[in-house]
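*Asks:* What follows is a set of structures for review.
Here, each number is a calculation from the coordinates, and none is a lab measurement. Not measured: the values here are computed from a predicted model.
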Structure 1
Amino acid sequence: MEIELPLELESVFIVQAWHPRLDRDPAHQWLRQTIKQYFLKRE
């Protein structure tokens with residue numbers, strides 16, 4: 001659900017961080033990519 005706000009908000013810098021052992025984990029890769037794509041679409 002999205003609600004239009006009646007005011008303009010400043011941009012926020014978002015960073016993803018994870019433990020190096022999860023670099024090649026397929027489920028974690030999928031989650032990181034899904035989150036990244038979601039926020040790229042919103043720019």
Structure 2
Amino acid sequence: MEYGLIAALIAVVIISAVTALGSTIKTKFNDVVTGMGGTAGA
């Protein structure tokens with residue numbers, strides 16, 4: 001039982017980190033493309 005709770009907690013932390021990092025990378029990519037005079041995709 002305890003191992004399941006630990007695994008679930010670790011999964012939530014990993015998913016949160018990947019989501020936040022992905023959003024940051026997308027924002028930076030859009031900034032670079034805009035700075036180069038292009039149009040970023042959705």
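*Asks:* Starting from the value -0.69, -0.78, -1.09, -1.15: which structure in 1, 2 was log10 I(q)/I(0) by the Debye sum over Cα atoms at q = 0.18, 0.20, 0.28, 0.30 Å⁻¹ calculated from? Before the final figure, lay out each step's value.
*Replies:* Details: 1: -0.69, -0.78, -1.09, -1.15; 2: -0.59, -0.65, -0.87, -0.92.
Derived from 1, not from the others.
*Asks:* Sticking with this one: -12500 is what came out when helix-only ellipticity at 222 nm (-39500 (n - 2.57) for each DSSP H run of 4 or more, over all residues; to 500) was calculated for one structure; which of 1, 2 is it? Don't skip to the end; give the middle numbers.
*Replies:* On the way: 1: -12500; 2: -29500.
Of the options listed, only 1 reproduces it.
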